[in-house]
1. With Cα Rg over 2.2 N^0.38 Å derived from the coordinates and found to be 1.11, which of I, II does the value describe?
2. Computing distance in nm of label points 7 Å out along Cα→Cβ at positions 93 and 125 for each of I, II, which one ends up highest?
3. Identify the structure, out of I, II, from whose coordinates mean count of other Cβ atoms within 10 Å over residues 189-196 was calculated to give 29.2.
Structure I
Amino acid sequence: MRVVGRLQSPVLCGHRKLLPPLLCRVSSIPRTVKASAAAMADTKVVKAVRIHETGGPEVLKWEDVEVGEPKEGEVRVKNKAIGVNFIDVYFRTGLYKTDLPFIPGMEAVGVVTAVGPGLTGRKVGDVVAYCGNPLGSYSEEQILPARVVLPVPPSIDFKVVASVMLKGMTAHVLLRRCFKVEPGHTILVHAAAGGVGSLLCQWANALGATVIGTVSNEEKAAQAEKNGCHHVVIYTKEDFVDVVNNVTSRKGVNVVYDSVGKDTFQGSLQCLALRGYMVSFGQSSGRPDPIPITDLVPKSLFLCRPSLMHYIESRDELLESAGEVLSLVSSGVLKVRVNHVYPLSEAARAHADLEARKTSGSIVLIPDSEL
């Protein structure tokens, strides 16, 4: 018998490390086994953070994962910088549902390392960003649909882009789509020194609004002032409802942007003017208590709970929103503060610090292979 090929393929028996390399006729290998061997050859092992069960930061596990070749309409991207957002915590804890196990993360910047068959408009070496779906940015490399990746201006640092896409487009939706802030409006922004809050304050200030922001301590108060807040409330020392009443002569604000949730929701409603807008876009302190719809009647209030994904569903919407954000970053209207950088392998520490409110501005993870 003439040996025409040598396979080192434990897949042939379904058990690893039980059989030595097999000598056989390649032509005699079943078609399904050939496909399995080919699939193995087309995958590479990279490091990633994966979640097998929901819970605290300790469920973020640093593991080997396989990344395959991109299919039609896909690209493979080697991540250079990865954004951390509170929505990552919601998925980690199980507040937002997805199948287990999974790799978290919804934002990154990287370099294209492979493109799917027939794909045009993308090539190996392109620097691209993405945010939103699919999950999976806490990885050294990942496969992405080409329709969700965006070109990155060379003038903006990788870490800045990785930290601003999701937060910046969220700010765009809140300020320009949910409620269109105009000169003369007065707005209330909770967590004014946080990632989204800092962008909201800067952008609203540039639009000509009067900005009231809440923070937890003196250090964050100083940062909120730099972000463009005209009035800063340290909520651990004073009642933000009283401050809003004083600033507005009890008229209230036109809109509240509330990412805190349970601890601030009722007070936020009290701060609104007639026909005011309550925009709830997060719940870092927990899910707000339900309210009767009749609570909105005395001031004819509006209440909405937007999701960014519904506003960038089409490619055109995505390009419009991202384009406006990156333009404002390039022009200096939006100053992005990447105050915290962690190795990707220490994502659990980043989550713990975020939840303990030890951070301000943006958090970025850098793949260990890039450090």
Structure II
Amino acid sequence: MPLPYVLLSAAVSLDGYLDDTGPERLLLSGPEDFDRVDGERASADAILVGAGTIRADNPRLLVNSAERRAARIAAGKPEFPLKVAVSGSGELDPAAPFWHTGGDKVLCTTERGAARARALGIAADVVALGAELDWRTVLAYLHDERGVRRLMVEGGGSVHTQLLRQRLADELQLALAPLLVGDPDAPRLFGPGAYQDGRLRLVETRRLGDVVLMRYQPTAPGTGATVSAADRHWLALACDLAAQCPPSETAFSVGAVVVAADGTELARGHSREGGDAVVHAEEAALAKTDPADPRLTTATVYSSLEPCARRASRPAPCARLILDAGVRRVVTAWREPDTFVPGADGSGVLAAGGAAVLLLPELEARAKAPNRHLTG
């Protein structure tokens, strides 16, 4: 189920607070960071906040730059991104600036919350998504029904916490301000709970005046048939590795990555790696792992192309190599066509061996790109 790219955006004090307990909003960012956030808003299809943020901050969530708004219009987009509010209860102030500035608005709520919001006269498209709010349902609705491909989430802390804990956030952009709050009653960015094991990946640091921007990506794979945001990152890397393959007229170009449950990369490989004309990507990657590594039994193999079920060049196909290594979760972007092996069904071999096999078709075009000379 394709979901939007979910960007969590927040500014925090050095001791991890989003605000203090004073009557006025604590300004954590400076001019340079405010301008950066404006640029991120302009690049988003939608901006989402929780009900608590609307009640506490009265945000307008506008793109302030006239040049950026004009660029959106020139690109065929609305002047402002869609504004999304999420509330289980629907108990929101209909006079809040959120509803009366910018472009289109939607309130994602429950059946009970929808009745209350409509009775209050909330100036938005009120959408009931079930008896209880579920984040995957919210994101799927925004992707499928509203065309949202890039979603910027600006709070509050409970929303950020839920999306990160449920492994639905693709990226965290954290602006660290040189302030200390020290008030235990003040709101914090993240609450307690079960987050991913292991370390997130730092992809950028940037100085913006006296504020430091840090960008992180989660790394932990999903579990079983549940897709995490990190699954898309790792599979995209496998597709990038496929582009490094020496070209061939008789074999596909494929990339593969083996990742532990805590997000640690164990190995990577690609077709025809190291001058071996017949080595496959999964084979090359697994050859670099320790067969006795206990992490393999809970690891995920990411392969740009479905692992092979039959091959003539080696005794064991890649689907069998994966199962023999103890791996029971495979994520791929593209089912193997009949170009070289009619009726190929590596996914069937893996499933028969007890592995969960996930196909992410949103990355199929990237997997096919280095193979256009074979597939047309």
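Only the coordinates and a few stated rules stand behind these numbers; no lab work does. This one's a predicted model, so the numbers in the text were calculated from it and none came from an experiment. Cβ atoms are built from the backbone, for glycine too; each structure is taken alone.
1. The read-out comes from structure II.
2. Once distance in nm of label points 7 Å out along Cα→Cβ at positions 93 and 125 is worked out for each structure, I has the highest.
3. This figure was derived from I.
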